[in-house]
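As structure tokens, here come the structures.
What follows is calculated from the coordinates using simple rules that are stated; it is not laboratory data. Predicted model only: the values in this text are computed from it and were never measured. Cβ atoms are built from the backbone, for glycine too; each structure is taken alone.
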Structure P
Amino acid sequence: MINVAVLGSTGSIGTQTLDVIATEPERFRVASLSAHGSVEAVAAQAAAVRPDVVVLTDASRSGELAGLLPVGVDLEVGPEALEAAAAVADVVINGVVGFAGLGVTLATLNAGKRLGLANKESLIAGGPVVQRARATPGAELVPVDSAHCAIHQCLRANDIPERLARVVLTASGGPFRGRSIEDLADVTVEEALAHPTWSMGPKITIDSSTLMNKWLEVIEANELFGVGYDHIDVVVHPQSIVHSMAEFSDGTTMAQVSMPDMRLPIGYALAYPDRLGTAFGGMDWTQAVTLDFEPPDRHTFRCLDLAYAAGRLGETAPAWLSAANEVVVEAFLSGGLRWTQIAELTDEALGQWDGTLADSVDAVLHADRQARQVTDRIIARRR
């Protein structure tokens with residue numbers, strides 16, 4: 001029996017992880033859950049799966065949750081308790097939103113456990129310190145997103161790393177594919193949240209609308225697979241069936257293909273190096289399938305060049321970019337900015353990166369704080 005910590009359990013990744021676990025109850029057991037402030041939702045989950053521990057990071061609502069949990073389920077409170085929730089599991093699914101997931105990532109890897117990483121910000125922001133944690137004996141990092149899960153699977157077919165020539169990440173194009181920057185001047189939050197393919201949380205859905213999500217995945221691919229930025233490409237693939245590709249030195253391209261279903265990469269991380277016995281996203285190859293590919297519009301979706309720039313700067317520049325983007329997206333979601341200002345203001349914030357080296361967790365935390373303060377000031381001036 002594999003004990004699983006589902007952190008960020010009330011979000012999109014968390015709820016789908018519980019769906020996957022429910023299909024193979026003889027194989028997986030939920031050992032811990034966590035939520036920020038969704039008291040009723042996490043209480044209902046705890047009643048259904050009976051974990052050992054539930055963590056609520058919003059301490060102000062702990063009294064409310066304590067009265068709802070089943071007998072025998074321990075309650076831990078505060079962001080620092082996420083690490084305790086990870087400690088009781090064999091596999092940790094990190095679905096915590098944003099930079100807050102870094103502590104879970106480091107605690108899991110430093111404990112020599114398998115990490116199913118859906119929280120891309122912690123790897124992007126803390127890349128150098130996460131890489132050191134990955135060297136811990138027993139530690140495994142398996143990506144829980146469609147693109148990097150695809151690359152991870154493609155690379156299992158090749159055991160000579162120097163034969164990898166190029167990684168090609170596919171992007172759906174989001175809800176605004178094909179529209180000009182001028183046409184997008186007055187789009188609403190509701191329009192930006194209407195993704196044509198994937199059902200995700202609000203932050204990542206807005207990142208998909210600007211394509212920042214895919215551009216951050218360029219940095220993530222560099223960290224996960226050690227591929228240089230000159231060998232990582234992005235193409236728009238609106239059907240979201242080819243989830244990414246790996247090209248090798250002899251011209252062979254390998255791709256992972258399935259219908260869009262996040263339960264597939266979640267199940268892959270849970271079962272690795274085995275696979276689930278339950279199919280998610282299976283294709284019906286007896287039916288006609290059209291696969292379209294096109295280059296991204298770098299003029300309209302400027303975040304691509306920001307990610308490449310931050311990645312090449314290295315050190316804490318990706319942490320700075322990630323933090324600035326979080327702040328700007330939150331301002332857009334709250335109605336304080338136009339959609340077209342997301343890339344503009346994130347670019348301005350990146351331009352004020354202070355050059356801090358990523359030589360410790362404290363350095364990364366410092367860069368995150370500084371970037372948020374800088375970005376808040378930039379937004380205040382533009383409102």
Structure Q
Amino acid sequence: MRRMQKCDERIHIISQENQGAGKARNRAIQIAKGEFLLFLDADDYLLDVSALDQMYRACVEHNVSICGAFKSCDRQGIISAMGLHRKECEGYLSGRKMTYRDYQYDFHYTTYLYRRELLIKHQIFFPDYRRFQDPPFLVNAMIAAKEFYIVPVELYCFRSGHQNYAFSSQKVNDIVKGLTDILEVSAQNELKELHLLEVSRLNEGYFRHIVRNLSVENPELLTLLIKANQAVQWQWIKELQGKDDMLLKALQFLLYAGQEKYENHQKELEQKGYRGITSGSIFPFHKIPPHSKVVLYAAGVMGWTYFEQIKNNENYELVGWVDRQYEKYADRLPKISSVESIREMVYDYIVIAIEEEKTALEIMGSLKKLGIAGDKIVWSLSM
């Protein structure tokens with residue numbers, strides 16, 4: 001590369017400490033001087049450099065800020081066409097202009113030419129995690145551009161067969177972060193097909209890798225999955241797929257894998273000193289129907305965890321939060337009240353945010369003495 005730099009003054013090599021590909025690309029976006037940007041991964045190559053000229057001309061002629069092309073795969077020297085954009089261009093010999101709302105896809109960011117001004121104006125950069133930064137980048141760029149053009153030419157070749165496809169715990173965590181980012185932005189922009197695609201990636205595409213990494217050595221993953229679950233627009237799942245799910249498949253697995261696995265996982269976490277991140281920290285979405293009015297019982301770590309999961313969830317209305325030692329939390333929680341105040345509340349369910357079974361059973365008994373029906377009391381760890 002440095003020899004090439006000596007032969008062509010347009011080539012600039014920027015060196016920095018290894019902070020991941022995303023930060024390297026972000027620096028390139030900031031210091032680049034050209035009108036358009038193309039990203040080329042180190043192990044791939046361009047099939048036809050002249051395609052860039054056609055893509056540039058398409059951007060200018062059709063007044064768009066993003067232009068895509070075709071992509072192929074090189075498997076040990078055997079090149080085969082990939083399906084990207086080919087179906088969309090059937091019958092369009094000179095190319096096609098599309099809106100992102102009609103496309104709604106998240107992969108293959110390297111097959112596009114981006115107007116640098118678009119990225120700078122909307123502050124579109126790669127997220128600050130090491131893996132899976134490119135899908136959120138592409139989605140945000142497409143949303144900002146609103147429309148793009150596809151030129152039916154061969155541009156990019158992805159070299160396959162030599163990559164390391166091992167899914168480390170950090171890689172899995174980053175994938176969940178990226179999918180959550182797209183879930184949130186697709187919800188904000190009402191991109192329902194894209195939203196369902198991300199749910200599918202969590203529930204199917206990456207499911208086995210996620211489950212394999214749900215361990216005491218990776219306590220962050222459960223927290224990330226809970227955040228992802230909060231981001232899902234479950235009413236869209238019901239509307240478009242007819243499913244009444246309220247829980248991602250990996251969280252369902254953790255809940256239903258069996259009481260023994262469930263309790264062992266919890267004990268392992270406690271032995272390692274992790275608190276507030278056990279499987280019991282998942283709000284019992286599977287036990288409470290949507291559009292329910294909920295009272296939280298207990299304001300400890302688990303209570304706060306439940307609160308964070310439902311506070312912005314339009315499927316649940318928090319109508320009360322009680323604790324036997326409510327005075328202790330009064331400064332931080334102005335709305336917290338005594339257990340006896342439940343009598344004055346209008347609710348559908350009381351959710352006990354306690355992990356210890358003995359304490360939870362005692363609370364259930366005390367609530368029943370207040371005249372509260374047993375089917376109105378929910379404890380997440382009861383099977």
Structure R
Amino acid sequence: MKKALIYASVASMIQQFNMENIYLLLKQGYEVDVACNMESGSTISQEKIAEMKRILENMKVNIYHIPIPRNVTAFSGIFRSVSITKKIMNERKYDLVHCHSPIGSIICRIANRFCKNYKKTKMIYTAHGFHFYKGAPIKNWLFYYPFEKLCAHFTDVLITINKEDYALAKRKLKAGQIKYVPGVGIDFKKFSTCVINRAEKRKELGVPENASLLLSVGELNKNKNHETVIKALAKLHNPDIYYLIAGKGNLECYLKELTESLNLKNNVKLLGYRTDIAELYKAADIYCHPSFREGLPVAVIEAMASGQPLICSDARGCRDLVTEANGLLVSPDDIDGFKNAIEDLISNEAKRDFFAENNSIKANFYNIDNINKMLESLYSCKGE
């Protein structure tokens with residue numbers, strides 16, 4: 001039987017973005033293994049990781065823990081992970097490997113390059129947003145770009161998920177093939193057909209029925225930049241505007257302190273990890289996504305499928321999704337810009353409805369079925 005490996009830095013990457021890859025490979029007759037850091041670095045709880053492992057084991061998927069570090073300069077951790085990965089690859093002799101995330105993919109591709117089966121293994125790498133891009137910190141170009149340039153030579157298919165990364169890869173990287181696949185896909189019907197009792201859901205969330213409700217979904221970290229929306233709300237001085245943030249992360253305490261210092265404790269709610277995301281979209285009036293950088297943000301596509309008008313940062317990835325027909329783009333560090341955009345949409349119901357209707361149509365392009373059709377041909381073995 002053909003063997004395939006799905007490889008990523010952390011378990012949350014597998015759970016959030018790679019389960020469909022696994023289903024597709026199993027459907028195509030592969031025996032599938034998964035390798036990642038199962039113990040640390042994830043944005044989901046250990047309970048969720050245990051649940052994911054049970055699902056994978058029930059599908060007869062083998063699971064390997066690799067102690068992949070989160071920092072590209074943690075060289076001892078990287079060397080150790082390369083060694084462990086190489087050993088697994090030599091034992092399993094994979095026909096196909098699909099790797100994800102910057103550090104994980106570097107480790108995976110270097111390990112594979114020095115395996116006995118190297119020339120027989122098809123190496124696919126999905127770049128979920130290069131860390132080097134126009135306007136990126138110089139350290140990103142110094143650390144990530146040289147590794148990506150080197151590892152491209154060990155890559156049969158390099159998949160980019162936004163148009164800016166595709167153009168950059170075409171100019172700078174020498175992989176066997178460079179493909180554009182728009183994201184990892186979403187279950188369109190799950191979000192488009194979700195029906196809730198809006199008043200009851202808002203009551204559960206502590207939000208008045210007639211309030212204007214903003215929503216963001218994403219990890220609480222510096223890149224996701226939730227603080228810009230919080231600071232914009234402080235400038236609006238409107239007690240009828242509420243802001244919900246669904247996600248976990250290392251900035252939780254900072255965001256709570258910021259909210260309290262701006263007297264927004266009652267209006268800004270950090271919800272933590274949620275399993276009712278589809279319902280949250282339907283309860284909201286506007287979806288906000290203020291990230292500094294993105295690959296192709298799944299949460300924005302989910303919000304589109306839910307019929308939400310958008311306020312997003314004018315950043316790579318978001319620009320692929322947002323036009324003047326379905327949302328507003330604002331520079332991620334422009335607090336006044338977000339303030340004005342929020343004020344604009346709250347005061348203009350016709351514009352919100354126009355954006356929402358267009359998003360409901362546009363999001364279907366990113367349906368998982370369409371993405372899987374693009375991946376099916378790429379999942380053939382070398383020589384097939």
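Some notes on this structure:
- Label whose coordinates, when mean count of other Cβ atoms within 10 Å over residues 113-120 is calculated, return 26.2 (choices P, Q, R): P
- Parent structure of the calculated result 1.07, given that Rg/Rh (Cα atoms, Kirkwood Rh) is the read-out and P, Q, R the choices: Q
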